[in-house]
Structure 1
Amino acid sequence: MWKNHKKLIILTSLLTLLPIAAGLLLWNKLPAQIAIHFAADGTPDNWASKLVAVVGLPLLVTALHLLCIAMTAIDPKHKNHDARQLTLMLWICPMVSALVSVLMLGNALGKVDTTSVPFFVTVFLGVLFVIIGNYMPKFRHNYTIGIKLPWTLHSEENWNYTHRVGGFSFSIGGVLVLFTSFIGTPWIVLGILIAMIAIPVIASAMYHYKHK
């Protein structure tokens, strides 16, 4: 399947690395220490050297990107990977890399206020969850992409049911996360995340014990 996505793999890998170029262009304007993590209220709570922030983090995300590709390539059920599953997976790391770099470098340059960081992160998560929720019911039975539980891996019927429930849960959860981004309550997001993951897991377990 990956043979048909070579160009997209190269493109998304380069885009994941692209923030390095932006960071090097801005190198002389950046401070020696850059905030790389922010608390729930946007307060910076972890810093790194300019080299780590500009070069190290994009390289780390790219390594994760390539690891995901490798894991799906060796999946015994790789033939079940739908093109939409693979495309969605390929674009997640580039989007994460871009968001992290924009917020991190923007904050270092004084262009992004720390209080706005939770807003942008929450909006990103909300949109991402809605997209995943829309695609999730179409995920075919495999070992790498989807809700991997003992019951879903053992039963294709359970897999299909769980991902239908998960698609609904993630879509609704994503909309709720988007709503919370405008009312400034980041801790509610944690509760929504727990619920949207717990619902398909519980539904899958109930389905298993009902049909085993």
Structure 2
Amino acid sequence: MIEELERLLTYRRSCRGFTTEQVPRADIQRLLTVAQRTPSWCNVQPWQVEITSGEATTKLREAFLESFDGSGTDLDFPAGYSGVYNERRRAVGWQLYEAVGVTRGDREASGREMLRNYEFFGAPHLAVITTEAELGVYGAIDCGLYIDSFLLAAQALGLGTCAQAAVASRSPLLHEWFNLPDNRQVICGIAFGYADPNHPSAHFTSTRAPLSEVVTFHE
């Protein structure tokens, strides 16, 4: 079984090009049923999920692109990136830009690519994950586990996914759109659908640090 998990983790990637084909409802429900097995602190299962399909996705995409007046987050984004974290962030950003043909210094092209975040990269579906505010950081951690389960279940079903912090940056819009109460905090969005094998980013895969950089053994 470890081989299957290894395969899913190795080949899963953040998809940035989707076909327009809708995922059957039965497959979405199976994905969500599997993800629901995610462990959580005291089994509170703090996640709530909003799923868009068809016209609902199209209308939400249009709302995202129409105005940025609804910008803002429920949870603070990182205060900054320094040292190796900044190095990794910059490296993966330039690798992605190179994959889609954006050259260094071409701010117009990089701006267009950035806006694709708010188009959900053309995905036919969007999942918006929220947590309960009173559960604090542990509720957010539980939702992080849920997101990973969602991504791996989608991979197992042959679907592409992209977990998007950019979606969470439009929290006021999402609260209004989905009628989310104030006690719900938006964690992220997940664009999902069938990956477009012909998109320029289709073969881009980010690297991972070696164990020597992240693990310390004590004996």
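So here's what we get for this one:
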item	result
Entry that produces 39 once relative contact order in percent (Cα under 8 Å, 6 or more apart) is calculated, selected from 1, 2	2
Structure responsible for 4.1, with distance in nm of label points 7 Å out along Cα→Cβ at positions 39 and 119 calculated and labels 1, 2 on offer	2
Read-out helix-only ellipticity at 222 nm (-39500 (n - 2.57) for each DSSP H run of 4 or more, over all residues; to 500), computed value -23000, structure in 1, 2	1
Computed 0.75 for FRET efficiency 1/(1 + (r/R0)^6) of positions 63 and 151 (r between Cβ atoms, R0 = 30 Å, to 0.05) - originating structure among 1, 2	2
Which of 1, 2 yields -0.57, -1.47, -1.46 [log10 I(q)/I(0) by the Debye sum over Cα atoms at q = 0.12, 0.23, 0.24 Å⁻¹, for residues 71-182 alone, calculated]	2
Source structure (of 1, 2) for mean count of other Cβ atoms within 10 Å over residues 79-86, computed value 9.1	2
Origin of the derived value 17.7, 57 (Rg and Dmax of the Cα atoms in Å; candidates 1, 2)	2
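Here, each number is a calculation from the coordinates, and none is a lab measurement. Quick caveat: nothing in here was measured; it's all calculated off a predicted structure. Cβ atoms are built from the backbone, for glycine too; each structure is taken alone.
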